[in-house]
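Pasting the structures in now, so scroll down.
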Structure P
Amino acid sequence: MTTDPALMSATELVHAYARRTLSPVEATEAVLARIDKHDGTFNAYRLVDPERALEAARASEARWAAGKPAGIVDGVPTSIKDLVATKGWSTRRGSLTSSEEGDWDEDHPLVEKLRNHGAVLLGKTTTPEFGWKGVTDSPLTGITRNPWDPSKTPGGSSGGAAAAAAAGMGALHHGSDGGGSIRMPAGYTGIYGIKPTFGRVPTYPASGFGTVSHQGPMTRTVADAALMLTVMAEHDASDWYALPATGQDWRESLGQSVKGWQIAFSPDLGHAKVDPEIAALVKAAAESFTALGAHVEEVDPGLGDQHDTFRTHWYVGAARLQKTFSAEELAMLDPGFREVGIAGAAITLDEYLDAVAAREAAGTKLNLFLDKYDLLLTPTLPITAFEAGEEVPVGSGMDRWTRWTPFSYPFNLGRHPAATIPCGLCSNGLPAGLQIVGPMNRDDKVLAASRAYETIRPIALPDLG
């Protein structure tokens, strides 16, 4: 257990506040100092507001002194991805088409819940324009970098949140995931991230990319993710798609044993090419569940390559986001985002409906597969982090980011809960990740398995001093 407040987990911070061995002000000051020290290198934050953060920390300190914390994350330094509304701060979405002007008087539902529980909001983390790609650079904020190696990408689109978590610049971080945008950057930066079942975290307004998009936590421990999810998943009637709120405390899942579970392991989903070092680390991680008492079987779930199905959904979403922009605004966009929007506008209704039908068939197949197994394990990513500022690895011949992430978007199409947890470092010093996928609505199983693995392989962070 670290004694540096900036590196303490949210769970540790709350316990320290309750014991009066640390105050929210001290923790917030430590995190702000770390942001000052490191964010010039990593560019994880689009906006940091020390004055408001310290004001919130002092209010939290008073509540703890009175023995009346506002909620379960009272006083915990927290970041919000710059795709969702946050009262008092602009929401720029990585785009020059946005403006600082506006009333900015509304909170996204998850932001409101975090405030209600006393979270200390630090600022807003970087994102590619409208979250369109799997790396994090934008016309507005430039290039965000990986704390393990600043020459590499942290992934995206929640790359700012991932870099902030890995660098100790906040304990709790909001991310969104439309095709892997929590799991990809969490995998590249060696932290924990979970994409809950679709509708678990209420969202308003709905994402421009439609029903592939989920909201979730990105943290340095599994317990912190369960803590944050408990807050984010509270009821909000504004989301027409939201699941019925259960009031469940997701931390209660963490002690559950995986003994006797039937766990499927697919090293390649039947088609993907995986770096041999990553393949070996992921296989060892999957086999470790045998030592935890589970029955692990290598099996192909039979989903096939869903690249084109996902790309159709994603490109149509991009076209929809761009259709109201003026010619002047279109010229301001990230060129890659504009290309994707143009391609999406050319997709016919029949082609889109064919993709919807393919999604439905694959989702049913995945449901039936996970009716036989408690979990499915795969690599999170087939390669380690590559050059920062590039959409695809230099010299790879890939046309778009969707080519290097075959393990993430099938579970956005399926809407199933999926998490990533680091499972070791490759010879280049960069993290590899294990993806843990659960049956629909069984976020508890994903969290329980994640915690079970974490007990034998604790998450290690880069040493930044």
Structure Q
Amino acid sequence: MRSASGSGSRAETAAVNVAGLVQGIALVTFPAASTIFTAKSSYDLSSTQYGLMFVPQVITAVTAALLGAGLIGPGLASRLGERTVYLAGLVADLAAMLLLIVSWLVVHQHAAAYGLLLAATACLGAGFGLAVPALNTLTAAFHPQAVDRSVLVLNALLGLGTALAPVFVAIFVGLGFWTGLPILAAVLLVALLLVSLRLPLRPQAQPGGGAQPGGGAQPGGGAQPAAGPAAGPRLPAGLWLFGAFAVLYGFCETMNGNWSQLDITSLGVASSTAAIALTAFWAVVTAGRVLFAAIQRWLPSRATYHILPFLLAGAFLVIAVLPKHSPLASVGAFALAGLGCSALLPLTISIGQEKFPRSQVLVAGGVIACYQAGYGLAAFGVGPLVDAGVRLPVIFGFSAAVAAGMGLLSLAVAHRRPSPQSLHPRPSPPSQSSHPTPTSAT
């Protein structure tokens, strides 16, 4: 039965929303288990090996983002359809979880286990790059009269998944069975695949073909132009500012997402508390996006865009000077960092899409690819520094300068730009065969 509010059935809407939640859990499984990967009693990875583990994920995620935006050949959705892309993403996520489980079975064969971890993160990057854009397109098409709300709900669920992953790891570690998390994720993905295969997941094209779902007008009062891709893979002039901002943001977010637990445990705080701190970070990232979307009538999103980088810089300085054995301060510091990160990535894409209305798909793909590049810089660039003797608090202190630079850059990115109508970017309709923007870590 089709829902009254759009072209998707309740079962299709539920499947898409649950997929967002499960994708969030899968995405943070590896960072959430950072203390497992570096423990001498398990994988015994050095900081460099731990960081390099995410190289395949960055490569496959960037490739998927560029393919989805049509920057490398025609867009994937136009060739395969959103349903196929979405299902392929779930299969890649499932492969990542299975490879992680198998790696634990051969954990004492270091080379084999590490090779399996590299393959697992490669699959996870592909799964994220394929599934999340398709999910954004499907949820928008299923609710054409409530695009902003449906996309916000989906991304809130995805964020909830990222916050739950560290909690599950802490629970399963306490039970002496940390692999319970990838097993749980694998079971959920299998169930989701079985349900999704029975659903059509083919939203009806919107009348007129070129209209943006949900309508909407530009700040100047005119009709919003179509969001179709620009002719050819040519990027609009000026997009490099948005790309540079996304690189810096990716670095800052990943410093918190991938290195927080190792930083906290190095200060003598229990690994269970470190997991809570990571949960607090991702939970506040998600809550902040919902909050700033709700209050943009009173606090314009452009002001939010200028304020948050400096708030994040302050959080990094607090993290850099955390005293030893201070669990509450550690959790609070990373929660503050989550608030600083919260709305920056979706606003970067929203501002870019409104500045370049005829290249919205290219803007989204380009910004996400740059975000992944920044993710890579922090994910595998920090490891060699730590192994060379640089303490993580020192690196977090340096990250404050990166966040401050991002704040200065925000003045140029949003220069003379009105606040976007929506904090979350609006996906393009399926009739345009274009991918939307994954607005979470994430």
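One of P, Q was used to compute Rg/Rh (Cα atoms, Kirkwood Rh), for residues 155-314 alone, and the answer was 1.05. Which one was it? Going through each structure in turn, the value belongs to Q. When helix-only ellipticity at 222 nm (-39500 (n - 2.57) for each DSSP H run of 4 or more, over all residues; to 500) is computed for each of P, Q, the one that comes out at -11500 is P.
Name the one structure among P, Q that mean count of other Cβ atoms within 10 Å over residues 387-394 of 16.0 was derived from. Before the final figure, lay out each step's value.
Working: P: 16.0; Q: 13.5.
Answer for the origin of the read-out: P.
Highest-scoring entry among P, Q, by percent of Cα pairs over 33 Å apart, for residues 59-298 alone, is Q.
Suppose you compute relative contact order in percent (Cα under 8 Å, 6 or more apart) for every structure in P, Q: which one lands on 26?
Numbers: P: 17; Q: 26.
Derived from Q, not from the others.
Taking 4.5 as the value of distance in nm of label points 7 Å out along Cα→Cβ at positions 83 and 339 derived from one of the structures shown (P, Q), identify that structure.
Q
Quick note: the coordinates plus some simple rules give every number you see, no bench work behind them. Since the model is a prediction, treat every value here as computed from it, not as a measurement. Cβ atoms are built from the backbone, for glycine too; each structure is taken alone.
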